[in-house]
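Novice: So, here's a batch of structures to check.
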Structure I
C-alpha cells in the first residue's frame, strides 16, 4: 500500500511538473522569433538596393510617357548593365536623406529634426516632396508640411517611392517601418500617400524571410488600415490576379477602370488631367502587378511593372527592390551587378554603395535590439539576427479628401537657424532658383521677351549655373495641352536676321521645341538624348523671309506626347545679317 502511495505521489509530481513546465514554456513561447544570419541579411539588403537601381534605370526612359495605356512591348527599353548606376534619381537619393538623419541622430530622431534635414536637401524634387520641402523652408513644421490643407499633393506617390530604406533596415520588423513612416512620410504625405510607403516597407520587411510574393504583398497590406482606398486597391489586385492568373493585361484594365477612370478614386490626387495619375494607390497596384505576375523572374517583374505605365520608373524600382531582397545579391543575374560603380555617390549624400550598405547594417542592428531581438554569435564568430515576430499595428485611418485638423506646427526661431539649404548643387553647380517673376528671370538672358503659361516655383526660373552652363532659364508648361511660351514682337531688318537658341534638357525628360512667327510654324523639334549631345543643343532659325517687317516671334516649350517636361534655355538671340 505504501509502495502504491509512493508511486502515485511520484506520478502526480511528474504530471504537475509537466503542467508547470508546459505553462512556463507557453508563457515564454508567446514571443516567437525568426533567425537570419547577418551575412544573409547583408546579402539581401544589398540586393534590395540593386533592385531599386535596376528598376528605375530600366523604366526611366518610359516615365509618364504612357498614361492610361499599356506600354507596347516593342517600346520597352533593352537592359544594359551600365543602367544600374542610378545616382541622380529621386527614387533613391531622397531616402538617403532619411538614412542620414537616423545615422546622425539615432532611431529616436524626431520628426522635427527629420524636417530640418529634408529642408536642407539640395536635390531636385517634384510633387509632394517639393511641396513638403517648400513648406518646411517656409517654417511650416511637420506634420503640417504634408497635410492636405497645406500640401495639395499629399496623396501623391512620393513617400511610396522612397520608403524602401524603412524595410531594408528592419528585417522582419513591420512596426519599425510603420513608425518611420510616421516620422519621414509625414514630411510630405498624408492618408493613402503615407500608407503607400508603409505598405512598401512592410513588403521589404517580409521579403527577408519569404519567397512567395503573394505572402509578401499580404504582409505589406497588414501594415495599412483596412478602411483605406489604398488597402482596397491592393485587395482588388490580389482578387483580380486570382481570377486572371495568366492575363495581366486584363487585370490592368480592371485597375484602370476603377482606380484611374472612376472619379471616386481620384479625389485625393493632384494629377487629374490628360490621364496623368500620380496617386499613390494606382501606382502601388502596378508594383503589385509586377510582383504577382512576374513569377519571381527579375526581368518579367520589372517589365510588367514598367509596362503598366504612369510612373513607370518608380513602380518597377519598388517591385524589383522587394523581389531582389527575397533573392539576395549573390543569387542575382550578373547583368544586374557587373557594371556597378561602387565609388559613385548618390546625389547630395555622403553615400557610395559600400558606405550605404554599412550604414544600413548598423541601423538594422540597432533596430533589432530596440525591438527586443538579439544578435547571437556561434563558436566560429558567425552572427545571427534573432528577430521577434511582430503583429503589425497600422497607423490610424485618415483620408486626404476629408482630412483632420492641422496641428498649427511651426519651427521655432532656434530651429529656423538650422534651416539653411545649400545654394549650389555639389555635382552640377546648380544654384537653386527662388520662386520668382519669370518675366524678370528671362530678362537676364533675353531682354524684352515675355513669358506665359509656365509654372513658377523654386526650381523654374533663372539659375546662375546649371548643368555646366551659366544663366540657365528652366521652364515647364502649366498644362500638357498648352505650351509654355516665350514671345517678343521683333522688327526684322531689311537684310534679314537669324534666331540663335541654345537649349537643353534634363536627363530622361525630353521636350518639344516649337518656333512660330505670326502664328506660322518655323520649327518643330524634340530636344532630348537623341538630338542634344551632352545635354545641350544649338539651333539656328532663318528669319530672312520676314525682312523689313515686324513679327510676333514665339518660342514654345511643349509636351512631347508625354508629361509636359522641363526646358532649359541659356541663349535666345537675334542677329542681323
Structure II
C-alpha cells in the first residue's frame, strides 16, 4: 500500500470516528478514481464506505458491500479484511431487522480467526474484540444480560483504544446501558447511556437515532425510579433528536417519534396533567399510519387515557380498543433500540389488566379475576416465546399475587419462589430482592391469618396485601418495584438433613436457644411441606418470628433459620449449598455420616467450620 493512499484511508477512518460521514464519503469517492489502487486498498476503502452507508441508513447497500469485501478478502487471502466485511454486514443485518442471520456471521469470523497466520498481534486482538462485541450485542438482544455484559466489559478497554473499532464505542455503551436497565440497575444504566451520548459524534441519521434512544433510555430510568420531572425532560430531548433524524426521510424514525409521544402521554397521565396528556396524544396522531405499529401505540395511549376516566362508558371504550389490539396479529419487532418497539400487544395486556383491577377495586367482585387469568396466560406464553427472563419473573409474580387474592396460598408461594429463582439465575438482582420481600410479606400475612377463616377475610384486605396495581405499574415501566434496603439477617440455626428429617449437622448461632422447641416446630412444618420442599417449589417457611430458608442439595436439604430479611440470607445459603456440593472433603464426610449415623461437627471435617465461618460469620 503506497504511503499517500494509506494516509488517505487512515484519514477516512478518522473522519468516520469524528462523525463526519459526508466528508468521509467524498474522500472515498476520490480514492475510487485512483487507478493505481491495489485490491487490498480497494477493500479498505469499501469498509469505510460500508460504515458510512450504515450510518446513513442505507443498510441494503452496506450489506451488499460487506458481502463483497468478505468474498474478495478470502480470494486475495486477507482474512482480516473478510472479518471487517462481516462487521459491515453485522450492522446492516441489525438495521434491516435480520438479526437471526447474525450467528452465521459470527461463525464465519471465528473460522477466519483460526486461519490467520503472519498478522500482527494488535490487529488480531482488535478483530477478536470486534467478534466478541458482535456476540455480546446479539446476546443483549436476546436478553441474555450477564453473558452480554461479560463480553462488553472485556472489549470496552480495547475498543476505547482502537482506531479501527472506536466508532463502535457509542453503540457498546448504549447496549451496556440497556442491559443494566433490563437488570433494574438504573443508576448504572444512566451512567453508560450518558457516556454513550458523549461519544455519539456527528449528525448522521443513525447517530441521531442513537442519541434519541440514549435520551429515551435515560428518561425511562428516571421514570422507573419515580422522578417523572426528569423523565419528562429527557423524553422531550429524545423527541427532538428523533425529529432531527426524521429529516433524512427514513420511515423507521417515525416509530421512535411515536414511541416518545406515547411515553410522554404516560408521564403526563401519571402526573395527572390531563390537558398536556391530551395535547401530546393529538401530536402523536400526526405521525400515525393505519394498521401498523404507530397506529397500535396511538390506540394504546388513547385507551390508557380512557382508563384514567371515572366514567363507565370510557372504560367500556378502552376495553373495546384493547381487546381489538389483542386480536390483531403481532407486528414484527423493529430494530436499532433497546425500547423493543413492535411489542405493542404486551402493554395492551398490561393496560387491560389495569382496567380490570380498577373494576375489582370498586366492585370487590373476585369473578373479575376470570377475565384477568387469560391475560396472564398470554403473558406466560409470550415471555417464553420471547425468551424474556424479566417478563417471565414478573409474570410469575403477578400470577402469585392473583393466587393470593383467590386465597390459593400454596400456589402463591410457588409462583413467588419461581419468580425469584428466574430473577436470580439471570442476575435481575433488584427484581429478585423485590420478589423476596413480597414473599416475606405473604408469609407474615399467613402467620397473621393462622386462626382466621377464609370467609372472614375482607376482599378489600386481600386486594391491599396483593398490591397488584404496583406490579402492573412496574411491568409497564412506570415505576420500579421498590426493593427493600439490604439488612443482614440475625442467624439462628444451620441444619443439614435428609428427606425423612434426620439431621446430620446442626449449628446454633445463639448461645441461649431452645433447640427442642424450635426443632419440633421445624419438623412439623417440614412434614407438612416435605414434598414441595424437595421439588424446589418453595424456598422458605415462617414459624413464629423465624424464617426457615430451604435449599435442596442432591439427596440433602440445607436449612438456615433466621430472624429478619430473607434475601441476603438466601444468598449466603446458596453459597453454603454450593460449598457442600463442590467441596470434596465436606461431601464425602456427609455421605459417610449417612452410613455411620454420626453427626458432622464444625471441626470434623475441618473445612466445614472454615466454610461456615467465612459465609455466615464474616
Structure III
C-alpha cells in the first residue's frame, strides 16, 4: 500500500487549510480544524503575522484557504494597510477567507466597518428565538448548494446573535434573518471573505443528547462553516457519489389497502411526483401477501421495494442482550423473506428496520454476521447501559458505525423539517423519510407536498430502494487523475467508473474487529485486504465505464445452532399481537381520523 500513502500525502498537501489560532481563539480554532478533518481536509495552524509576512502562503491552484476569527482578520487588514505585509501576494496567493465573529463584539464591529463601511451591528436576543427565522439565499447557488432557499423557523440559540444591517454595495447576503444578515460574502483586495456573525463554531465531538442530530439546534454554528468547506475544497474534501432518497413505510401487509394506504393510489402519486417507496415488511407475514399487490410491486420496481422490519415484530425484539437468540431471529427473518421471494418472485433488500426503533449492541452484532448489509432507523442510541456516548460527528457520517462497525443509516419523519433533510444531503447522507400509514389519511396531500419540497432542493435526487441506498452511500475524493480514495459504510458498495480510462480506488472501511471478516469480493473475484487498528484497506481497479459490486463477507457466528423459542404460547401471543395491530391500523385508526376530520 506504499503507493496509496504517496498519493494521499500529495492530495493532503494540495488541499490544506490554514487556521489562525492564538491563546484566546484556540478553542474555536480547534473546532474548525475538527470539522475540516471530518471532511478530509488537512490543516495547519499559525498566527496572523505569518500570513502578512507571506511565509506560509501557497500559490497557483493551491492558494491558501484561510479560516480565522474577526479579531485575527482585523489584525491582518491593519498590517496590510500599514505597510507591514505584501498586498500583492495577499491578492495573488489567498484563495478565500472564512471568518467567525468570536467573542469580541468590538472586533466584529470594526471588521464589518472595514469590509462594508455602511454596515451596522444589531442584536437578536434569546427572547427572540421563538419568532426568529433564517433564510439561506437562493441567488448564490454555487456556494449554497442544496441549502439554497432553505428557511429555518425558530432556530435555537441561547445567547445574543449579532446581525449586520445596511450591507449593500459589494456584499452578498448568504444567510439572513429579518432585517439583518448573519452570513455574507464581501471582498478585501480581491480576496473573497465569508463573514459569519455568530460567535460560536459547532463542536462535533460533543456527545449526542437526543436520538438524532437536529440542524435547527446548531444552524448558525454549523451551516456557514460546512458551506464554506464544501465550496472552498470541492475536489479534495469528502463528497457523496450522489444524493440518494427513499420513502420508508413501516408495517403494511401487501394487500390492496392497509390502513390509510391504497397501493394503487400510492403508485399513481409516485409516478406523478417522482419518488419511490420501500415497505418495511414484517417477515411473520410472509405467507399473507396478495397476488394482486405482489404483481403491482413486481411490475413497478423503480417505485416499490421491500425491506425487512424485524422478524415477528414483537415488543423490542432486537433490544435484548442475548446475541445467540438475536442471531437466530435475524436468520429466521431472512429465511422467511427468502420463502416469500421464492413463493411470489418478489425480491427484497437485506436492510433491517428495527421494530419500535429499538436495538441493542448484541442485536447489531447478530445482524453483522448474517446477510444483512445495513440497517435504517430513526433512533441511534442502543438499549445498552454504559455504552460510550455517540457524538455529533458520528451522526454526520453517511451511517452510524459505532456498533460493531455495522452501518445504521438514519431516517427522519417529514415533520422534522426540510432543512434537516437538506443538511443531511449536504453532509453526504441519504435522505430517508419514514412514515406510517396514518400519514396518508388525507389522500397523500401532506406526503406529496413534502416530496415536492424535497425534489425542489438544489440537487439531483436519485430515488432508490434501500438496498441501493446502502450500496451507493459512500464518501470519496479524488487523489489524482487516475486514483480516488473511498470510504465504505455498508457491507456492499456499488462502484462505478464514469471516466474513460482505468481508475484505481483505495477503499477504506471501518472495522472494529477485522477477524469477523471472512473475505472481500470485488465483482466475482476475491481480493486481499490489509487490517489496520480500526479499519480494513484494499485496492480495486476498474476500467473506464466499468461497474463492480464490492462485498464484505462476514464469518457466521461460531456458536451452537439456535434453538427456536417459537413454542406454542409464543406463537399464539405473536399471532394475536399481529392481528390486534392490523385491527387497529385497518379499522380503529382510520375511523378515529375520520371523526377528527369531520369536526
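Only the coordinates and a few stated rules stand behind these numbers; no lab work does. Bear in mind that the values here come from a model prediction, so they are computed numbers and not experimental data.
Novice: Quick check: 50, 36, 18 is what I get for semi-axes √(5λ) of the Cα gyration tensor in Å, calculated from one of I, II, III. Which structure matches? Kindly include the intermediate steps, with their values, before the conclusion.
Specialist: Values: I: 52, 24, 22; II: 50, 36, 18; III: 46, 29, 21.
Derived from II, not from the others.
Novice: For structures I, II, III, which has the highest computed value of relative contact order in percent (Cα under 8 Å, 6 or more apart)? Mind dumping the intermediate values first?
Specialist: Values: I: 17; II: 8; III: 12.
When relative contact order in percent (Cα under 8 Å, 6 or more apart) is calculated for I, II, III, structure I comes out on top.
Novice: If helix-only ellipticity at 222 nm (-39500 (n - 2.57) for each DSSP H run of 4 or more, over all residues; to 500) computes to -22500, which of I, II, III did it come from?
Specialist: Numbers: I: -12000; II: -22500; III: -9500.
That value comes from structure II.
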